[in-house]
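What follows is a set of structures to go through.
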Structure P
Amino acid sequence: MHEPILYKKLDSNKVVCTACKHKCVIGPDNTGICGVRQNKNGKLYLLVYGKAASFNIDPIEKKPLYHFLPGTKVFSLGTVGCNFACSFCQNWDISQASKELKLKLLKEKKPELMGVEVSKYGYDLSPEKIVDICVKGKIPSIAYTYNEPIIFFEYLYDTSKLAHKKNIKNVFVSNGYESDDALELMKPYLNGINIDLKSFSDEFYRKICRAELKHVLETIKKVHELGIWMEITTLVIPGKNDSDSELRKIADFISGIDKNIPWHVSAFHPDYRMTDAEITRHTTLHKAVKIGRKSGLKYVYAGNIIDEDNESTRCPSCKAVLIRRRGYLVEIENLKNGKCAKCNEKIAGVWG
């Protein structure tokens, strides 16, 4: 267990966690919504520090990040736990594990055992070991992903500082619930982020994710204000968030912040507790791409399908193919020093 930096002590041995926008007030022996930040005798502890439930070496495009060191590998890791409860979660086996364990221990009236039990999940993987793997493997970036990274903030914060010293970049794959305090602390070390904008309906967020839309929108604005490279993903779920009206609202919101923000519209497949919805049709994704481009967004991509035309990056000015993609096969064709080699248009992104 590791004492976090993002919390404050309250009266009656309670604490308030300030890592995410839930701002959980946590009583003795209890945890926050995420299930991995526990109050022990008036102090908060991160139960998953140095415990990676999943890790892998991936293509950076898998995050998805298309304008961030294209064609390179990224060391990806995550822990158990999450501050959302999305019924369609595709990593539910690790993201919801701590919550299920918490419910079990509460029923048994043994909440004090949460730290012991949660620490059994995952592999021992210290910040030093993660960075060492990247240095030896010449892996240029680390992604905090699989579950919501902000819940294991102190683990990733220590890792990101060590990585920064070795010129290794850091990225989040996030649900957009970071507190402003967390983002300010990460600003010197966070090089990129992909935020899921799951819907433009607060009802969707409340019922399906147990969160609030407004906080995600605030985070997107804050990340842009801090100058951190950002891409946004919307998982398009048939019958839930795929109407023209909703897709247009999402696209217009992103475009209103910055037309250079890439928007990934990805195909859904049934998972976890949402097995009644259909797989997203390609025609629906193509519709979403058109809506995004019509809103003024320069870079809109179809994801979770093989579609070279809508996966590739084109120059917004002369339409030359800059980066050709087919799945995770990537060829850099007309991108040179962050500019179009044909017309010299500057292309937004992190290229080196």
Structure Q
Amino acid sequence: MTFLKPSMNSIHILGVGAMGGIVAHELMALANRSAITLLFRNEDKARKFQNNNNSTLVLKKTYLDPIAMESNKYSSASPESLTGTLETLIVTTKTYQTKSALEPYLPLITPDTNIVLLQNGLGVSEELYKEVWPDVNTRPNLFQGVINHSGYINSDDGDNYEIIQAGKGDIFIARAPRDFKTATIKEQQDVGDLPDFLQQLVEADLNTTVLSFSDLLVYQIRKFAVNYTCNSTTSILDCMNGELDLQETAKYFRDLLNEVLAVFFKTKPVLLTNPKTDELLNIDYLVDFCLYVSTVLHAKNSSSMRQDTLNLRDTEVDYLSGYVVREAEERGLQAPYSRMLTNLVKMRLELNRNRAK
């Protein structure tokens, strides 16, 4: 086994799925970029990518007319093959996989490491602070992001590791406070300086915007609303996003989102001090936005949660509707729609698994 030491000015991407592949591809296109390395769960996975896939990711941009197919070769590594420390780590794993995916790399992470979470759902950063870095002084520089590009893995077998990018969106990123409990409103409203890796994400063709943490939270909840409504529903109904263009969808989305906003306005008071809240988190706008993203912008996409249920994989529902339930219960509130949605997704997955036996 060859041991690799991360080079200075390097970016490692943990989670070689659709979002990780899209981010890696656009970073690779920059003339002046950091060294990009894809991180796999173990040596066997890395070796399969190197040997079976010739270290190549193929990105098929189906939202373009004509469809564009592009490919790049990447350096790749696993926990067994890396030494030294990680400078910047972009995490695009499923939310529920984050802690276990990070664990083998923890010896390479220091308080100077930049970690960027580009994921669906909410609650991961709080979970990492509580369970992985309870000591504030040992925590890395944590950044949270909202990624609105859409895509899915078409194939990772044989010669092609092919990712379908079904829609081009944007990314919002902010530096997270080192301690959510003691962070002041001023700290949450400050953007701060842009480190080099953030400048690269802004320069890449990803439509990246750097925000204050307070502003990011608004955009996170807006994105959360899309995933909460669309991903869960398409997995339950087993349909493409665009098939939600139905007469009853708007009323259904409104019922769900009224509950989400009622809970979050109680549990995240910083939202009430942000002027963007009135613009982006009012119920009329939010329903229209979720409908547009689901049934127009990403109509040709199969949501990640639907793909998980079809492929009999665990879903992120506990970090979507399940997160709303937990937030509500901790404060003595009720979230019946969210509880129902969580149960239905889990029932859909169990049903699919039973049928596959």
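Table for the structure above
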quantity	calculated
Structure (P, Q) behind the derived value 63, 46, 31 of Cα extents along the principal axes in Å	P
Parent structure of the calculated result -11500, given that helix-only ellipticity at 222 nm (-39500 (n - 2.57) for each DSSP H run of 4 or more, over all residues; to 500) is the read-out and P, Q the choices	Q
Comparison of P, Q - label where distance in nm of label points 7 Å out along Cα→Cβ at positions 119 and 255 is highest	P
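No value in this document is a laboratory result; all are computed from the given coordinates. Keep in mind it's a predicted model, so treat the numbers as computed, not measured. Cβ atoms are built from the backbone, for glycine too; each structure is taken alone.
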